[in-house]
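Below you'll find the structures, each written out as structure tokens.
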Structure I
């Protein structure tokens, strides 16, 4: 066993459990802060440092899920059923997503499962028998659709998924593509902050945390996973689908419960 193999200590399901653990706690603190502080769009300046870091740690999860979609295309038995399942759970999740999004950003937002769906559809379009220009057009349309519906990780989520699939058997090119898209994502955010006159040391600190945890999310399944299924793959498969909408419900319940408790006189 070489040194690289010694690092592969987690099966695929364990990697996802780790990712959603950090996602839950990160989302909990970030969304509670946003919902309790009307008028702010960035929770980090008003959060304690430890909550700030933990909230950023939720970014471990998206790269894991992007990789699972990219790799899942190859392993799934029925890609159409896979896409349909994502669509169904995206729609199921949306009302729960609105519980936390609406008080902060309004109605025009959709959840990340829609982004995962369009990422899968982009791969399916690219691997179809259509002419090359038609396949490119469909990939662009799938990417643009996430902008239209304002799904989480809009634009960049589909790009990550598509290129992680395209270079699936070329680790160096896959990593390079991931880093380029990561740089574009963070670079665009910094550009808008500079235009708005809010680019400062805090933005650099928080941006650095973003990059660090997104890279951890990439390394977790590519370096530390052995690629094997967990001991209970059927349970794990449905747990991940159910947990995502449920975690938003939990955040909303915690918000409502604590807000009522805090507001009781005396």
Structure II
């Protein structure tokens, strides 16, 4: 686990023009690490905040496909890429051979072989926002549990992860890392549906919860900020040092920029309202 310098903004409310929370409480035990990652995120997204397109209604499937935009940019064996299908289309494997290739990839890389292992992977390996919301609860004076309940190793890990996340609180507020959870989960559900691990009713049931969660975001720029912060936290939890985190920010900055610059993807302003 990487350790960094403390910011000189400890125990103070932090804000700027790109901040999500409009009224922050006085924060408690707030000790953000000084990594320069947060200023880089603000700089990356500033130009998009100044030209957010007007929101346009879209269908449920189109929105699911857009939420899985990062997955669409990755090369998954057996699934057509964005050069073959639109960002607003849920792709499917074109042949039995493609289905086999996709399933083999999911099993080899993620251990996903059926619906149960797909759901388990998403729940236990990807989703990190509930951890962030525990940190928020402590900062805002409403701790969900007593730190004394943790053993020494768990307590140290909690404090390190909490203080790493503190640098992103002025950017994402209560939106936290939710976009990361949504994007990655939707991406895996999309892939599972494309190769037949999920049927249509299973896919609809599993995606519905995540569609409901998107109401916390007003546009794709907010979504992108939450996604990037979540990706950096996910990497940090898995042992990445600062140099690796900066490379991760470079990569995901490019990916979200591709989507935000594309008027058939996030740059279109398309959004689904139930």
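Brief remarks follow.
- Structure from which 4.3 was derived, distance in nm of label points 7 Å out along Cα→Cβ at positions 29 and 141, options I, II: I
- Each of structures I, II was scored by mean projected area of the Cα convex hull in nm², for residues 133-252 alone; the highest score is held by I.
- A value of -16500 for helix-only ellipticity at 222 nm (-39500 (n - 2.57) for each DSSP H run of 4 or more, over all residues; to 500), calculated from one of I, II, originates in structure II.
- When mean count of other Cβ atoms within 10 Å over residues 53-60 is calculated for each of structures I, II, structure I gives the greatest result.
- Highest-scoring label, criterion being mean projected area of the Cα convex hull in nm², for residues 69-172 alone, among I, II: II
- Which of I, II leads on volume of the Cα convex hull per residue in Å³, largest value: I
- Distance in nm of label points 7 Å out along Cα→Cβ at positions 149 and 221 - highest-scoring structure of I, II: II
- For distance in nm of label points 7 Å out along Cα→Cβ at positions 61 and 165 computed as 2.3, the structure of I, II it came from: I
Any read-out appearing in this document is the output of simple, stated calculations on the displayed coordinates, not a laboratory observation. Being a predicted model, the structure only gives us computed values, none of them experimental. Cβ atoms are built from the backbone, for glycine too; each structure is taken alone.
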